[in-house]
Structure P
Amino acid sequence: MVASEEPIATPSHLKPVLVILWLLLISAPIVESDIYRYAALLLIGTTYAYFRPNFRLLKGDWLANACLAWGAYALLRFFFGLIVYGEKGASDWLYAFTLFFPAVGIALYSSRKHVETVFTIYFPVALAALLVSTDYRLILAGDDRISPLYHNNLIHGAIGCGFLMIGALYWLLHAWETGKLQRRSGNWIVAVATLIIALSLFNIYGSKAKGVWLSLVLVGPLMLASLLLYANRRRAALVGAAVLALIAAALFVGGDDIWRFAGPTYEATARIETEISAHGVWNAVSSAIESKDTPESMSERLQLWANASEVIAQAPVFGAGNHWLTLWQSTTYAGVPYTLLHNGYFEMLVRHGLFGIIVFAILAVAMYRRVVAAWREKLISLSALLAYTMITLFFLGTILSNSNNRLAIGESFFFVFSAVAFACGIMLKKGEVRQEASMVAGDRKAA
């Protein structure tokens, strides 16, 4: 590692601008809109105007070059499909967004000193949005599904609540880890985080979004287990016990309603598993689609996934590009009323095949390794690493049954995921030392 250079000072008038732009970039979990895209572009432009030398920090970086190469490939392929086949696809151009990932990472590195301020504002705003938007009466009645926060779809809102819940938990743990809870402001952090966690769980229950429930079931135990990584396990266990109590209370109050909505899907899935062993995958899926015992939403998803499988089979390695929609018209269940595949992995496979999945997996693993390396060098807190990890796992779980990677909440997630990785990579390259005092050492002495 090279010696750290003196950082470029942020002009005083620029600080509120950077804070606002970052708040807009991460606003998608609260409000579903395209504003995060404009915020990302403005962040890149502002960073270039005021911190231009920082753009040299990723020169020769293989990961940055790989993002640019994939973005160029995806964009050229999109234009090829548009010109040759006259087919614009469905949001296919979004796969070229990797072109912006390194630059957003530079923007985060350049404004990293303001991250604490961003989240100090973000979580109270999120709490206010939850308090105002929560339909307490309908959720408690348990008969209807509610759409949390300010989204176009209740599933999107439930995913937003999941992001907020995980983020609030580790924001609270970060404040404890770094000693902020010992200050006068500590009590309000505890109050805000606890209320966000409680209201997010309450809204996720009320949304009846089974895919989000499943993702939380997968990630929840890992979140609780992650508390064992903290030096003072007793205090961490108290946080975990409080979260567990909230979940237990929700299950006690709404367990019957949860089963009423999730039970038919579970039973239909069990029947498919039995049919597969007896008659094969395709016959089992066809039988489930035709069965009156299969919930309508599940039947539609199975039709979409069956169609996607047929398209993928025609171009398994590199995918069909924009042309996939043309191939879709000849699939078995082409009459299904929409082409949003409700599976993020199928979304990638129909367009870019196994090659695309492999490239994105390599990029994601490389990015995650940089964040882990930054934590090992004490450039970021354990809580920041765990938030990064759990939000990623939660998101990867949600795209098993929804195409969230094509939505605002998914696109903004990818911007933040990559920005953190590139910012960490730059800090590692420059040999920076974490400046803020950490309570980890003190906790080890107290433990």
Structure Q
Amino acid sequence: MSLFDTSPLAAASSVQRQAPLAERMRPRTLDEYVGQEHLLAPGKPLRVAIENDDATSMIFWGPPGTGKTTLAKIIAQRTQSSFIEFSAVLSGIKEIKQVMVDAEKASHLGSRTILFVDEIHRFNKAQQDAFLPYVERGTIRLIGATTENPSFEIIAALLSRCRVYTLVSLTEEQVVSLLRRALIDPERGLGTWGVTAEEDALATIASYSSGDARNALNALEVACNLVRGRGETLLTRAIAGEALQRRILLYDKHGEQHYDTISALHKSVRNSDADAALYWLGRMLEAGEDLMYVARRVVRMAVEDIGLAAPEALNLCLSAKDAMHFLGHPEGELALAQAIIYLALAPKSNAVYTAYNTVRGDIEATAAESVPLHLRNAPTKLMKELDYGKGYQYAHDVEGRVADMECLPPSLKGRHYYHPTNEGREKLLAQRMEEIARIKDEKRKP
């Protein structure tokens, strides 16, 4: 026997020890799996399908690091199926057909095959078509993973034969729990290293991972190597920052700095200071602030401080939110920067904001008042007999398309809420309001 002979089990164990931490810590069962409770909690659709050994093919759609490959492997293990992993980047139609032939032979012998195709959206139509007959016959159970919308990237014939499950990014709390598990696990994790971590250090890594468990575990491994290389045992926030190759900014996403910085951003926009607004936006984004939180606040600025002075601002901000989703980090941040600069330089008006707040005050005082009879709907004969709709004037049938008709409750007759400014488009709205008032005055004259 050669000195270099090793058993298959020992070889596999050696490979496992040399694998990256993210691979070693890959969950092996549903109980170890973290996240996707909307699909995997007891009684939820995907868990029920797995527990019932449902053989339907499926597509997992979600961001990187959310557990798409892991789920496919767990399903194969639970259903005692052969697992074949395919990469749409590296494989062509020749390889697809060979795998299909092998799977068909195996099915005749009573063996089941799960074919997992990573980045399935990268396959062209012809390659996707090659799966169809085998999926249709049940020769293989196809599980595809994609970060792109399947409605646009997967051919309709294949999509109709699969169930689509949407996976979401892990929360920071879930990522931190995975990091803690990796630190103490002596078998697959770093438990034998003797490294402990500050809560801030784990939170920092989780924050910069953007919900990607793989990235977070890889960063933890780098950080712990830094700690050991210095002969220390404590992973601090500063060392976590080094591992991430980022300078950790003084910013607590759940504390005072969070609210102070968003306040500075909002007030800079309101004061038409594009440079300051861009700076405070950058401070938030570089500190790892939730992009959706920033996008929501940007949209709010459009309606609260810009309003009808530049009504296109709202559409621009919503488009920036969509672009952020489409491009992801970091390119999507430019869309938010573009929106912020536009808001800062746009004409300002809080007339809508002020008007609605006044309306809310009046509603509290008049909520019990009925809708005036002439404004009520009268779909039945009885309602018409009760004078519902009586006296209503259809604006399109009168001169100027404006009727001399009161539309507020009697107690609020003549009340004005919206007072447009002379800024931007609102100047035109103010002129239109004056024209409407003039038309009504003309109609009230004898």
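None of the figures in this text is laboratory data; all of them are computed from the coordinates on show. These numbers were taken from a predicted model, which means no experiment stands behind them. Cβ atoms are built from the backbone, for glycine too; each structure is taken alone.
Quick check: 3.1 is what I get for distance in nm of label points 7 Å out along Cα→Cβ at positions 49 and 377, calculated from one of P, Q. Which structure matches?
Derived from P, not from the others.
Comparing distance in nm of label points 7 Å out along Cα→Cβ at positions 241 and 313 across structures P, Q, which is largest?
Evaluating distance in nm of label points 7 Å out along Cα→Cβ at positions 241 and 313 on every structure, the highest lands on P.
Just checking, which of P, Q has the largest value of mean count of other Cβ atoms within 10 Å over residues 97-104?
Evaluating mean count of other Cβ atoms within 10 Å over residues 97-104 on every structure, the highest lands on P.
P, Q: which one has distance in nm of label points 7 Å out along Cα→Cβ at positions 105 and 121, as calculated, at 2.6?
P
Quick check: 1.02 is what I get for Cα Rg over 2.2 N^0.38 Å, calculated from one of P, Q. Which structure matches?
Derived from P, not from the others.
Given a value of 11 for relative contact order in percent (Cα under 8 Å, 6 or more apart), point me to the structure among P, Q it was derived from.
Going label by label, the one that fits is Q.
From P, Q, which structure was FRET efficiency 1/(1 + (r/R0)^6) of positions 81 and 401 (r between Cβ atoms, R0 = 25 Å, to 0.05) = 0.35 calculated on?
Label of the originating structure: P.
Of the structures labelled P, Q, which one yields -23000 when helix-only ellipticity at 222 nm (-39500 (n - 2.57) for each DSSP H run of 4 or more, over all residues; to 500) is computed from its coordinates?
Computed on structure P.
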